[in-house]
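The structures come next, written out as structure tokens.
We did not get these values from a lab; they are worked out from the coordinates using the rules stated. None of the values given here were measured: they were computed from a predicted structure. Cβ atoms are built from the backbone, for glycine too; each structure is taken alone.
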Structure I
Amino acid sequence: MKQKRQVAILVALVVVAAGIWWWYFRGEKPVVTADMGNTQNYPPIKVEDPKPRIDEIGKARKTEYKNVGGRNIFSAIIPPPPPSKAQVEKAKEDAEAAAKAAAAAPPPPPPPVTLAPIKYFGNGTVPNGTVKLAFLTNGEDVFIVREGEVFQNRFRILKIGNTLEFEQLSDGRLGTAPLEEQAAPAGAAGTTPG
């Protein structure tokens with residue numbers, strides 16, 4: 001019974017669809033035309049010579065865009081107005097004052113003198129106690145230098161203590177190097193043969 005009811009509903013829907021289709025496409029539809037009004041009194045456009053002007057077309061093709069006033073026609077951002085004469089004069093005065101201040105200022109101090117990459121890792125004295133020694137290292141190389149001695153033809157050792165004071169021979173500038181403690185090699189501390 002249920003299936004017969006579904007078939008009946010389907011047939012009814014097909015009949016309704018056919019009726020709508022027949023009513024929509026049954027006859028000719030009226031053609032809609034635009035109302036042109038009264039075209040008899042329309043005056044034609046006056047054109048002196050309707051032929052194309054080749055010389056003016058060539059002239060127009062050769063024209064180039066020249067930017068006047070610094071405005072980019074492809075940008076929506078408006079450039080700031082040009083500075084006034086008073087602003088230009090003030091900028092010149094400020095630049096001159098800055099140049100004078102830079103010329104009057106003393107030059108910056110030279111960079112500090114360092115022994116880099118050489119490290120000061122210890123000091124000592126000769127058994128009689130009159131000669132002080134500094135122990136310096138450069139990677140694997142170890143140097144022993146006395147007070148007053150020239151080291152690597154660049155530095156004169158002035159005083160040996162917790163800091164090493166030295167003089168650079170090329171320009172006489174003084175420098176100091178702190179005492180850097182180094183860790184003992186592995187296995188050297190706290191082991192005694194058995």
Structure II
Amino acid sequence: MAVIKLSFPTTEKEIRKLNVGDEVFLTGRIITGRDAAHKWMVDKHPKEVAEVLKNGCIYHCGPIVKKHKDGSYSFVAAGPTTSIREEPYTPEVLRHYKVRAAIGKGGLGPGTLDACHKYGAVYLHAIGGLAAELARRVKNVVDVYKLKDFGVPEAMWVLDVEDFPTVVTMDSHNNSLHKIIEADSSKILRKLIGVGK
């Protein structure tokens with residue numbers, strides 16, 4: 001299967017072409033956001049991040065960041081954080097800000113899957129354990145929001161990335177690779193323990 005190249009910001013039409021299992025390399029502008037950022041976005045609807053989020057991509061990531069003498073920043077590590085913590089907020093973030101993709105690890109829940117279908121978005125899985133390699137895909141730190149309030153891991157870092165590797169695990173057609181794997185694993189477990197023969 002060929003790798004799909006996707007540039008951000010993107011369109012709903014491009015997102016609806018994606019299906020679970022697709023390997024997607026991202027290029028363009030994305031923004032990081034974890035627990036504090038998601039709560040802030042849902043509670044306050046801040047206008048300052050709306051432009052970056054519209055037709056954009058939010059990355060569940062608590063990076064390690066280096067500040068240089070000239071005041072600029074670079075990423076040292078950029079591995080994904082566990083996404084399920086953002087499930088209470090993600091459907092509203094997708095709806096209100098017209099976010100087209102969320103990146104993380106471990107998957108999200110049924111509310112997000114439904115929102116992906118309704119609003120034209122996907123969940124992209126980034127590989128844990130590749131934090132240094134993923135940081136090399138960050139070509140430029142453009143801006144940062146809420147650094148003083150939230151601290152480095154929870155701040156919203158605006159990034160330009162190139163060929164950032166992901167896999168679609170929740171698409172806009174109500175398909176979830178997480179649900180499929182869970183069902184298959186459950187069948188195997190039941191067979192192993194002798195239940196439901």
Structure III
Amino acid sequence: MNQNMIGLFSVLCAAIGYGSYIRSVLRNRTKPHLFSWGVWTLLMGIVFFAQMEKGAGAGGWVTGFSAAACLVIAILSITRGEKHITRSDWLALVGALITIPVWRITHDPLWAVILATAIDAMAYYPTFRKSYAKPYEENVPTYTIDTFKWIVALFALGSYSTTTMLYPLFLLGANSCLVGMILWRRSIVPAKVL
């Protein structure tokens with residue numbers, strides 16, 4: 001299978017995963033956190049352009065598609081998302097936004113990806129916090145498919161470097177941890193208690 005076909009397959013996986021998530025949000029089963037999804041939209045857009053600049057090719061397509069899907073979810077979260085915003089959520093958002101100008105100063109795709117990965121780790125915090133407290137308000141299939149999509153995307157990369165691989169590897173790990181934590185919490189917290 002050539003890289004373009006693998007890249008298209010990773011986009012198809014993303015479409016299935018995000019479609020499941022959006023459907024779950026529209027049915028009021030999932031409550032996305034605006035801060036996480038808003039920052040992810042911005043970061044995936046930045047990483048997509050950095051990856052393209054460094055020759056990611058078809059392996060970067062999924063990042064661009066994911067940025068667009070995250071934007072849709074961020075917009076939906078305004079009216080259908082988590083309403084309980086904590087001080088730590090604000091700190092994670094501010095921390096994420098402060099590092100963006102640092103990347104702009106460097107003008108280096110590698111630094112863009114390194115900073116985007118660090119920012120993304122901060123952006124995961126509100127979703128992890130909410131999912132720990134409310135494990136039934138997140139869509140596990142989406143994050144599971146998302147993990148698989150990043151594995152596929154790695155095989156579709158046109159060039160392998162820290163710039164093209166760091167972000168997908170981080171997301172693979174972060175999504176796996178989120179899924180594991182949600183499933184663990186669901187195993188000990190009955191659905192009707194929440």
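Kindly point out which one of I, II, III the value 101, 49, 17 was derived from, the read-out being semi-axes √(5λ) of the Cα gyration tensor in Å.
Corresponding structure: I.
Taking distance in nm of label points 7 Å out along Cα→Cβ at positions 61 and 141 for each of I, II, III, which is largest?
Once distance in nm of label points 7 Å out along Cα→Cβ at positions 61 and 141 is worked out for each structure, I has the highest.
Comparing relative contact order in percent (Cα under 8 Å, 6 or more apart) across I, II, III, which is largest?
III
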